[in-house]
Every structure is written in C-alpha cells, then in structure tokens.
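Every number in this text was worked out from the coordinates using simple rules, so none of it is lab data. On a predicted model such as this, the values are computed, not experimentally measured, just so you know. Cβ atoms are built from the backbone, for glycine too; each structure is taken alone.
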Structure P
C-alpha cells in the first residue's frame with residue numbers, strides 16, 4: 001500500500017514538474033519569439049528623447065552585473081518623422097555645440113582620436129586604443145573609406161549611384177560595423193551596424209541598425225548625424241534625377257532600430273532632469289539649423305574642410 005502511494009506521489013511530482021517546464025517554455029516563447037518591437041515616433045528629436053526615457057524607466061530591465069550598470073529595453077525602434085528637426089535643444093547650449101563638433105569630426109573622418117572626436121568630447125580619448133585610434137567615427141565609413149574594386153567609390157558614392165540609377169534599389173547600404181573591428185580587449189566598438197536608404201511611396205527614407213543605443217549620450221547625436229545624412233542624400237538625388245522624378249521625391253523619415261537601448265546609472269539623474277526641461281519648452285520645438293540647399297557644394301565643404309554653404313557656416317559657428 002505504501003509503495004503504491006509513493007508511486008502515485010512520484011507520478012504527481014513528475015507531472016507537476018513537466019507542467020511547470022511546459023509553462024516556462026511557453027512563457028519564454030511568448031516573451032522572446034512572439035514579442036513585438038516597441039515603436040517610438042515623433043516629428044522632432046526632443047520629444048523622441050523624452051519618449052525614449054519614459055519607455056525605459058517604465059518598462060526597462062535593470063542590468064547591474066556589468067561594468068556599466070543601466071536600465072535597458074530591448075528591440076526599440078526610434079523614428080524621426082521630420083529629419084530637419086534634428087537639433088537636441090533640451091540640453092542647450094551644450095547639446096547643440098556637441099552635435100556640431102561631432103558633425104565636424106565625422107566630416108573630417110579621422111580615426112586619430114585627437115584629430116577628430118576628442119575635439120568634441122574628451123570622453124572619446126578615454127576609449128581610444130593604444131595607438132590613439134577610435135573606430136566609432138562614422139564619417140570615415142560614409143565619406144572617406146574606399147570600397148575595394150569600385151574605382152575609389154566611397155559608401156556615400158555607392159548609395160547615390162544605386163538610387164540615382166534605380167529609385168527602387170535595395171542596395172543603397174552603408175556598413176559601419178566591420179569584421180575587422182572584432183578585436184579583443186578594446187573599449188571602442190561601433191554601436192551602429194549599418195545604414196540603409198530607400199524610396200517608399202516617393203519618400204527618401206533611412207533605416208539604421210544599431211546594436212546598442214544610449215538615449216542620453218547616443219540617440220540625440222546619432223539621430224542628428226543620420227538625419228543630416230538623409231537630407232544630404234535627398235538633395236543630392238534631387239539634383240541628379242530627371243525633373244519628373246526629382247519633383248516627386250520627398251524627404252522621408254529616419255528610423256533607428258536598436259537591439260539594446262539604455263539609460264546608464266551614471267547619467268540617470270541628468271536624463272530624468274530632461275523631463276523638467278521639456279516642460280519649460282511646453283512641448284514646442286524650434287531649430288534654426290538651415291536646410292541643405294546644394295548637395296555638391298556641401299560635399300565640397302565636407303571634403304575640403306571649408307564652410308562656404310549656409311548649413312556649414314551654421315555648424316562651424318555653433319561648434320565654437
């Protein structure tokens with residue numbers, strides 16, 4: 001009799017264990033495989049940042065066992081509907097000045113940290129390698145690095161070539177994170193994987209794939225550069241296309257698809273303070289950054305380190 005009871009108890013425990021295993025498996029499947037990406041959308045970068053911070057503080061997971069503890073969200077898509085509204089005002093004058101300095105460093109494209117990004121912030125010098133090199137200068141990969149076997153085309157040239165020949169092209173892609181960046185024991189590793197441009201319903205759009213995005217130090221300025229680049233591609237295409245196609249083409253959105261996006265513990269108080277700054281603006285957005293009115297002249301400014309165009313004059317002025 002006791003053996004029978006023991007067998008029944010064992011079977012009940014086994015059944016319960018199997019049910020718990022099944023429940024946990026289903027829960028993991030629903031959470032990971034069936035979870036939808038979070039889409040955060042705004043027509044200006046300030047509101048986008050506020051929505052990003054709100055999402056992470058309300059829904060993010062705390063990551064403590066890490067050299068840089070943070071609160072983190074997963075699979076978040078940030079979309080700026082109007083790429084012209086790219087200037088982050090909530091931390092002015094610091095944010096506008098940093099954006100302009102980073103843009104100039106990207107235009108120059110130097111991988112030497114002291115010749116480029118360290119002029120925007122000394123933080124970059126702290127993560128450079130032993131040769132004072134930094135690999136996160138995105139401008140190098142966009143405007144300067146040549147593609148082998150393409151007669152000295154840059155990746156910017158590649159994008160323009162494919163879209164100017166075929167507005168339905170699926171090849172207008174810029175690779176940022178490269179296999180040669182995979183080196184052990186380095187601090188600097190590009191957060192951006194790649195940038196793709198395409199035309200959807202006559203709108204020139206840009207989608208960026210990012211492995212990781214810090215919403216306080218990264219998102220405002222990355223979006224600033226990607227939206228500038230989108231406008232530049234847009235104006236460049238308008239200048240090259242025949243009049244009928246050029247007339248139809250409009251400036252579309254910029255989306256950053258981030259696999260991980262976080263607020264680091266060290267900057268959390270400053271990030272939360274942006275809510276108060278946003279209230280001061282009463283939801284209104286303003287930018288005095290001029291539009292790109294001539295792509296070829298703007299590119300000449302980029303490659304020659306000059307500031308003859310209106311937009312480059314604005315960038316140089318606000319970088320001071």
Structure Q
C-alpha cells in the first residue's frame with residue numbers, strides 16, 4: 001500500500017477529530033485504512049504514539065506556514081502570526097478544542113511544545129538582543145513561554161476568558177511584554193501586519209493550509225499522503241543565484257516544495273537510490289500533468305533534483321536554485337544517505 005504510515009496518520013487524525021480520541025480504537029483505524037491491526041504496530045507503539053505524531057505534524061505545519069507565508073516578517077511578527085493561527089483555529093472549531101484537551105489529558109502537549117518551538121524562541125531572543133547562550137534566565141524564560149501558550153489556550157477553552165479575537169490579541173501582547181519585554185504597541189503593529197497573511201489561511205477539521213487559490217487547496221486535499229512533505233510558500237522564500245533566480249521570481253508568485261523520503265539498506269545502496277528516484281519522478285510527473293490539465297489558466301513550471309534526461313522535470317542547476325538553502329529556509333527536513341534519502345522537486349506557478 002502506498003505510503004502506509006501517512007495513510008494511517010491521516011485516517012487516525014480524521015477519526016480522532018470526528019468521533020474523539022477515546023472512542024477511536026486501533027481496530028477502527030485499521031479497518032478504515034484497510035489493513036490488519038498488527039500493521040499499525042509496525043509503525044507506531046500504540047494509539048497514544050499515533051496521537052503524538054498527529055500533533056507533531058500539526059505543530060510543524062503551523063510553524064512552516066508562518067515561515068513560508070511570512071518571509072517578509074521579522075521574528076516577532078512571525079511568532080505573532082503563529083500564535084494567532086494556534087488560537088484562531090481553536091476559537092472557530094470546538095472539535096479542535098477537544099483535540100487540544102485530549103493532548104493535555106494524554107500528557108503530550110507540553111512535551112511537544114518544548115520540542116517544536118525552541119528554534120522560534122531562540123530567534124526571538126536574538127532579535128531582542130539577548131544572547132541565548134549566555135542568558136542565565138534562558139530555561140525560565142522558555143518554561144514561561146511554553147507554559148503561557150498552554151495556559152492561555154486552556155483559559156479560553158474552559159471559558160475563564162471570553163474567546164474573542166480582541167482577547168486573543170490582548171493575550172499575545174501580554175505574553176510578549178512579560179517574557180521578552182516587547183511593548184504592546186510593537187505587538188499591536190505586528191498584529192495589524194499579519195492580518196493580510198491570515199486571510200490566506202484556512203482552518204478545516206484538524207488541518208491548517210493556504211487556500212488563497214484553488215490549486216493549493218486541490219494539492220493538499222488530493223496529494224498530501226503521496227509525499228513526505230508539501231510546503232507552499234511565497235516565491236520570496238526561493239534561494240537561488242541572483243542572476244538566474246531573478247527570472248523565476250519575476251514570473252511566478254508561488255513556490256511548492258515537494259519531498260519524499262525513501263529507506264536505504266546502506267549509504268551506497270545504489271539500486272535502492274535509483275529505484276526510489278524512478279518512483280519519485282513518476283509521482284511528481286503525474287502530479288504535474290494533472291495540475292496542468294486541471295488549472296489551465298495558471299502557468300505551472302516543474303524543476304527537480306534529477307538527471308537531465310527527464311525532459312518534463314527541468315534540472316534545478318539550470319536555474320541557479322539552491323535547494324538545500326531553500327529547504328533550510330522553510331525548515332523542511334531532508335536526508336542525503338545512511339538509512340534514508342530524500343528526493344525533492346519544486347513547482348512554480350502563477351496565481
């Protein structure tokens with residue numbers, strides 16, 4: 001079965017959201033996927049482990065959206081954007097509130113927040129002129145930062161604070177003032193600046209994605225489980241040699257990074273590398289041709305880290321694209337050997 005682990009995760013996320021974590025069994029997940037119960041335990045330790053992965057993916061999605069939609073934002077503005085996405089999703093969706101309460105009951109939310117937000121936290125520290133390596137209060141600042149995220153959400157969901165957008169903004173102002181010393185006026189300006197970015201974000205079930213155009217919406221709905229990661233970004237996130245990359249930035253408005261990880265027997269497993277590259281090219285070309293046929297009014301262009309024999313996938317080198325730097329900018333994980341290899345393609349399109 002194609003990408004069984006991702007299929008299990010997508011199915012479990014849907015069932016946890018629709019019928020609740022407690023009411024969903026491993027048997028339910030297996031039946032919906034069309035596999036035996038035992039197959040699930042090949043990928044996950046237990047139901048709680050599946051929930052952890054669901055929330056890891058959710059956190060990563062929001063953090064990456066903050067980066068991909070806001071390359072023009074400074075670290076404070078980007079963190080404000082991420083904070084507001086977290087809270088707005090829960091404001092608009094009671095089932096997402098229940099998912100969050102479940103993560104607290106299962107004792108995973110704090111652990112995941114600690115893991116997923118440290119890089120963002122350090123960027124904020126640096127931007128405020130605080131050397132994280134020399135700050136004796138670092139651990140306490142970070143505990144306060146994480147604790148406030150969890151507690152504010154709980155207070156809103158439990159009705160201790162009225163769940164309005166005005167109160168969401170005030171809570172963000174207070175958190176940045178008390179932990180980083182950022183004046184409320186600065187945060188108020190940041191909140192105003194991220195409004196236009198938030199207009200491009202849609203919350204649907206336990207998903208957050210860009211829906212500024214139908215192409216992106218279609219891509220997430222129909223192809224998310226076919227690949228390891230699909231990240232939609234502003235073209236400003238592209239890293240390329242200035243002379244060659246300028247033409248792409250002038251012509252297109254959106255960049256889509258598509259990656260898929262494949263297992264290797266060892267670092268010199270050339271057979272597995274060649275087989276996986278063939279599989280990846282087949283999947284990407286199928287996606288590319290479908291999008292071109294469906295969205296005829298938009299110009300779509302495909303490049304990839306592939307050999308130049310495949311005419312439909314243009315080599316990234318021809319356009320001066322710096323793939324590793326682009327993936328790093330968007331915080332996309334990639335592997336170059338040992339037990340895993342990542343294949344990557346980039347789609348460019350007009351909006």
Structure R
C-alpha cells in the first residue's frame with residue numbers, strides 16, 4: 001500500500017511515523033506540509049522524501065492509495081476533505097477538527113466516494129475496553145444505570161502554555177477537545193449508545209492562564225437512559241489519573257485505564273461476587289499495539305470494503321458531543337442532541 005504523509009505538526013505525528021515504519025506493507029512516497037516547512041517532528045520514515053506544500057500537489061502524483069493526515073485542528077478538516085473528494089482514504093489523529101460542522105461534508109463525501117476515514121481513537125482497541133464492551137453487550141451488567149470517567153493529566157505549565165493546543169484559534173478548545181474526546185468516543189463504543197442531553201462547566205482554573213479550558217466537567221444522559229459523568233483537567237504536576245466506573249442492574253465494573261486489570265462485581269443470590277481480571281497486552285514501537293491495530297483495521301477496510309474500527313461518522317458524533325458541551329458551558333443550559 002503506497003501512501004502520502006500530510007502534516008508533521010500534530011503532536012502524535014512522530015509516534016505514528018514510528019508505528020508505520022514498523023509496518024512493511026506501507027510505503028510512504030511523499031511528505032506534504034501545507035503552508036511551508038515541517039516542524040521537525042519527523043523520523044527516518046519521512047527523511048529524503050519529495051516535499052510538497054499543497055495537498056493538490058500530492059494529489060497530482062501517480063500511483064498511491066491512502067493518506068495520513070497529522071495537522072492542527074484548524075487545518076485538518078480542509079485537507080481531509082480535499083483528499084476524500086479525490087477518492088483517497090484517510091487516517092488522521094483525534095480530534096480531527098474544532099467542530100462537528102467541519103466534519104459533516106467529510107462524512108457525506110466519504111460515503112459518496114466509497115472511501116474510509118479513520119481516526120486514532122485507539123482506546124477502542126484496548127483489550128480491557130473490548131472485554132468490558134463484550135460484558136455490556138452480553139447483558140452481564142444488566143441494564144446500564146450510570147457511568148463515570150476521569151481523565152486528569154499534567155498541567156498547562158508542564159506542557160508549555162505557548163503550545164498551539166492552548167490557542168483557541170488553532171485548536172478550538174482545550175482539555176475536552178484534546179483528551180476528553182477519547183472518553184466521549186469510548187463511552188459510545190462501550191455502551192453502543194448515543195448521547196442525548198449534555199451539560200458542562202468549563203474554565204481556566206490553573207496557574208497558567210490560557211484562552212481555552214484547562215478543566216471541564218460534563219454530565220450527560222444517553223439515549224438508552226443511563227447517566228454519564230466525565231471529569232477532565234490539566235491539573236497534575238505530572239503523570240495521569242484515569243478511571244472508568246460502570247454500574248448496571250446486575251453488576252458493575254471498575255477500571256483504571258493503562259492497567260491491564262479491572263474488577264467486575266456481580267449481584268448473586270445471597271450476595272455479591274467480585275472478580276479481578278487481567279488482560280495481557282503487547283508493547284510495540286511508536287503509538288503502541290492499539291495504534292498499530294487501528295491502522296491495520298483501516299487498511300483492511302480500504303482493501304476489502306469492511307468497516308474500520310472508527311469511522312468518519314464516529315468522528316463526527318464525538319465532535320457533536322463536544323460542541324454541545326462547549327455550548328452548555330457558555331450558556332449554562334442543557335443541550336439536547
């Protein structure tokens with residue numbers, strides 16, 4: 001499979017380059033950095049490749065199949081749409097843009113062209129996440145009642161307040177847009193349900209004053225009736241603090257993502273049964289085993305007309321929930337999707 005690489009300024013571009021370099025079935029033939037010189041986020045995968053400044057220039061090249069797009073939010077949707085209109089399948093990294101309206105034409109055009117847009121929502125590939133999804137699908141937890149998710153990480157000072165992630169003109173949002181998007185997508189994946197009503201509080205409450213939120217609390221009700229609470233924040237001096245709790249009428253799950261174990265508690269006649277489960281995972285270069293599997297699933301879809309793990313529609317729906325959260329935080333109202 002021959003590919004072009006569009007953009008090196010997305011913070012995950014380098015990691016995905018390392019993953020692709022370890023996949024012998026992919027040959028990258030050109031590098032495109034819309035607007036000019038690259039940021040230096042390159043590895044040996046891209047060294048010495050022909051360099052272009054416009055997507056239209058790489059589209060004029062013969063004999064290639066797919067594109068990787070790693071651009072900031074204010075640039076990614078336009079480049080993805082241009083590639084999709086030309087009949088190219090695209091893999092880009094989250095969140096893909098600043099709002100759902102930017103992805104609506106991409107969803108429509110991808111369907112019309114019969115191409116696949118996939119995204120690095122790699123928690124869908126996490127072995128524990130897949131087991132929890134199977135528990136929910138199989139009715140092991142009963143009817144879902146409540147879900148809680150937490151994603152706290154290093155603060156703006158540690159990350160550098162000058163980074164474009166904290167510039168609303170480039171990124172469009174803060175912690176929710178950059179990292180909370182993972183948990184919004186994972187909620188949809190785990191439950192197989194859609195968000196219905198969304199409310200949120202957001203602000204910049206840390207030591208570094210930036211123009212996007214460094215903390216956001218989201219509350220939502222899913223279409224099936226379950227309640228979902230999400231806590232996000234750039235609030236730690238370093239490291240991560242992540243958690244998922246899921247409660248149903250028959251049982252519940254506690255999971256600290258990043259660990260290969262989780263706890264499931266089931267209601268049993270006369271009491272409760274608690275089980276600790278351990279799931280093995282493999283270490284791979286770059287964006288890890290989950291990143292590689294996401295790429296492989298996308299490539300299989302391109303070659304055989306199956307569906308990738310995360311579709312253009314999934315990307316759009318996650319952005320739509322984020323739009324509702326930001327609207328709620330501005331208006332102090334519950335937003336119905």
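Suppose you compute helix-only ellipticity at 222 nm (-39500 (n - 2.57) for each DSSP H run of 4 or more, over all residues; to 500) for every structure in P, Q, R: which one lands on -9000? Walk me through the numbers before you get to the answer.
On the way: P: -13000; Q: -18500; R: -9000.
Label of the source structure: R.
Identify the structure, out of P, Q, R, from whose coordinates mean count of other Cβ atoms within 10 Å over residues 173-180 was calculated to give 15.4.
On the way: P: 15.4; Q: 18.0; R: 25.0.
This figure was derived from P.
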Point to revise | Winner on mean count of other Cβ atoms within 10 Å over residues 133-140 once structures P, Q, R are ranked, highest first | key: P
